[in-house]
Structure formats: C-alpha cells, structure tokens
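**Q** Below you'll find the structures, each written out as structure tokens.
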Structure P
Amino acid sequence: MPELPEVETIARGLRAALPGRRIVGVRLGKTDFIDDPAAIEQQLPGARIAAVRRLGKFLLLDLEPSNGSAHNSSLLIHLGMTGRLVTCDPAAPVPLHTHVFFALDDGRELRYTDVRRFGRMGLLQDTSREKSLDSLGLDPLEASEEQFIALLKDRRARVKALLLDQHVLRGIGNIYADESLWRARIHPMRLGAKLTVDELRRLHRSVRDVLNEAIRLRGSSIADYVDSEGNLGGFQRRHRVYQRDGKKCFRCGAKIRRAIVAGRSSHFCPRCQPAPRTRRTQT
C-alpha cells in the first residue's frame, strides 16, 4: 500500500501539473470504490483544480466550481493497495483496470487505475472536507520532537502498532515503520511507555530521516506503485530490514527475523533491536 513517501511523491508530481487546469470531462468505469459517482460526473466538469494536497495517505484535489457557486469542494483519493494516479496523453495505451478518466483543458488526461479496487474516491464539500479527516493524527514530518514524545511516551501499545495507528501519526505504514525502528535500534514489540526519552528522540529522528530519504528517492516500488508520470521509485534499494527476513543485517551481520506485531509482518534485527524482557513468574 502506498505510504506517506509514495503519496507525497505523487502529490508533488500532480502539484507541478494540475493547479490551474480545468476538468472538461469525466468518464467512469467501475465505481464500487467511489462515494456517490453521480456527484463526480455532474459536479467536476468545468471545475478548476486550485491545489493538490497530501493528508496522511490521502490526496486532496481542491476544486473551484465554474458555475459561480460560492461552495468549493475537494476530490478525496486514497490509492488503497494497487491504485495509480497518472497524467498522460489521451492517446496513450489504457492499462487494464483503469476506472476513472478526467479530461483536462490542456489536452491531457488524469487517469486512475486500481486492480483490486481497495482505494477510495469521493467528493467532499467545503463544509465537510476537513471534518471527515479530523480523526487523523499528526503528520510525522510536521510533528516536533516534543509532540512526538508526548504522543508515544505514555502508551501501553507496542511501538510498531503506534507508528501504524493513523489516529496517532498519519501516513506511516509497514515499510517505513520497520525501517525507522531498525535505524533507531528499537524492537517493534517494545511498549511506547517503556521507551526512554532518548530512545523516543532517536526514533523521531529516524522516522523523519527515513521518510525524507524515501521522498527524495521517489518512494518504494514493491509491487504496483508508480509516481504521477508512471515511473518507479528507488527507495526499495535502500531497505535494510523490510522483507529481508533470513538475510544478513547490514549493520551487524545477524540474520533479519520476521514476526507478527499489531497484526502485520514486522522485520527486525534480533541483535541490533533487542527484544523486550519478559517478566518471570515466581514459583
């Protein structure tokens, strides 16, 4: 599933291409992942794209209407597991499972392709577009060290679960949680409340470093992810633990292990990231 770096890469690509453009036509294929397809078909033609934003793993295309209405709206897009959002020439070959076509006033098309259709698309009116995402936590690239420590230090949940919880920090998924914990030398099963302030500071720095490096390399292409121009990312070549179980740790040479934490596969080095101590029962 595309995570913060992949969605940010797509947002930056679309930000360079879409603001100021008008949507002149909408064509929909399968619509079971779309909230109110009729609203998109009726309200988007003629609308001007004012801005492209990322909120966690969500993309928001802010729209200005063409009919003189005072009500602005935003097109909310979540890529799910296999979603792709690409601008291209209308004559370009259409990949299988392309379900949404937005014709733009400069002659190009914005296409949404999704094999498994686990994504989401919907039109949010100005009165509701922020409210629907109010439950999301802080952006890890915007959270200060003090805010980050305050979010995690008293939690009795495992740190891997906290990093994945979108109500705590928005945008981090399995890849970047594993990579950040490896860099910080923290085992994924450690409890947030058991981490020292120094460990939390180290984790905050690792999260920011990993995410920024992944953005610079345009994300991780594991299966379906491509950027807004259809190009692969490059951060997968920098992975140090993710999906490397059984291979040698780049830091110490121990074999990377895999365990289920918070219902997700977690990859870690047993030597660099010591497991939490278990309390012995007295007999």
Structure Q
Amino acid sequence: MPELPEVETVVRGLRETLPGRRILATRLGKTDFIDDPAALEMHTPGKRIDAVRRMGKFLVFDLHAGTGNSSAQHHLIVHLGMTGQLITSPREAPAAAHTHVYFELDDGRDLRYIDPRRFGRMALVSADGHREMLGHLGAEPLEVSEDEFRAKIGEHKSRIKALLLDQSVLRGMGNIYSDECLWWARIHPARLAASLDRQAVRRLYKAVRKVLNEAIAKRGSSISNYRDSNGNPGEFQACHRVYQRDTKKCFRCGTLIRHTMVAGRSTHFCPQCQPAPRKRAAKRRPTGKSKSARRR
C-alpha cells in the first residue's frame, strides 16, 4: 500500500501541472470504490483545481467553482489503497487496463485513476465532510516537533510498531517505513512505546525524518504496483535495510534479518541491532506452607 513517501511523490508530480486547470467532464467506469458516484460525476465538471495536497496517505484536491462563493468549494479525496494510481495523460492516449475514472481537463489532458483491485477510495466532500473524513488523523511526521513526538510516544503502552502504524497518532506511516525507521533507531518492533527512554525516542524521531525524506527524494518504494503521476516507479526499494529482507544479512552487523508478526502485521528486524525486550520474570507462586514448615 502506498505510504507517505509514495503519496507525497504523486502529490508533488500532480502539483506541477494541475492547479489552475478546470475539469470539463468526468467519466466513470467501475464505481464500487467511490462513496457517491453520481455526486462525483455531477459536481466535478466546471470545478477549478485550486490545490493538490497530502494528508497522511490521502490525496486532497481543493476544487472551486470560481464564483467567489466559499460554499461552492469541494474537496476530492483519494486513497490509493493497495494498487491505485493517479496519472495525467493526453486525452487521445490509450487507456491502461483497470482505468475507472477520467477527469477531462481544459488543457487537453486527462487525470486518470487506475486501480486493478479497487481497494482505494474516492469521495467528493464539502468542507464539513473533509473534517469528518480526515479529522481523526494524527500529527504529520515531517512537521511534528521532537517534544510533540516524545509526548505522543510516551503516553501509549502499545508496542512501538503498532503505534507507528496508528494513523490517529502519526498520519502516513505504514509497514515499510515503520520497519525501516525502527532498524535505523535500533529499536525492536515489539518494545512497548512507554518503555523507551529519552535517547531511544530521539533516535526514532531522527530516523523517521531521515527515512521519509530520503524515500521522498527517491520517489518512494515500488514493491508492487506503485507508480508516480508520470507512470514511473520509485527507487527507494533499493535502499531498504530490513523490509522484506528476511534471511539476508543485516547491512550493519551481518546477522540474518528475521521476520515476525507484530500487531497482526508482517515485520522485519535485526535480532542483534534491535534486541528483543526482556521478558518479565514469572512471579513465584506461594506453596501454602508456613515459614516454620519450610524451615523443617
């Protein structure tokens, strides 16, 4: 599933050409991933794309009728799911298989949504609907301060891998980059978040910023279907240190990378660089004998 770096890469590509363009027509194929297909088909034509931005793993298109009436503003919200792609293409170009949405633009191009498995989501919402749909999302990992990051980590007793995946805590993190960040920070994925000391939290904070920024610079990770807005794959998969590298040697110490499950998610880690949390010693059960009996 595309995570923060992949979605940010798509947003940056679309942001180069879409703002200011007007949607002339909207054509739909299969619609089971669209919240209200009729509203999308009816209300997007005539709208101007004012901005393209990202919130976590969601793409947000700010649309306006251009009348100066704030009530005319809508937001097109897109989640790419596992196999979704948003690309711009000349209108006369043949459509790729599994293209389900065509937004015809006023410059002769289409904005096309392609999704073989249709696990994505698309919705046209008002300002109130925008808050309702995305208001639960947590802090932006690349904008949160170290103090805010520490406060969010320290107040939870869940496992750190599960916490990084919790979109209400940090929006945009996913399985790939959680594994990678924890490897750089030398933290075992099963560690309880509240057990991390100040130094460990600082290492993790720096690792999150390092890994996400480097992944964005390399246009994300193409593990399966992910492509940017021009249809090109990312390159960061060549920089993975643990993700899907089980049974291969750790780049740092040479120990074989292991695979396990944490919070129901496939997880990769180095058992040497990321030592497992110590198990609590089992409490000795009372025997029921008195002290005097035990002395005998």
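**Q** Out of P, Q, choose the structure whose coordinates give distance in nm of label points 7 Å out along Cα→Cβ at positions 189 and 221 equal to 3.7 when calculated.
**A** P
**Q** Out of P, Q, which has the highest value for Kirkwood radius over Cα pairs in Å?
**A** Max of Kirkwood radius over Cα pairs in Å: Q.
Where a number appears in this text, it was derived from the coordinates with a stated rule and is not lab data. These numbers come from a predicted model, not from an experiment. Cβ atoms are built from the backbone, for glycine too; each structure is taken alone.
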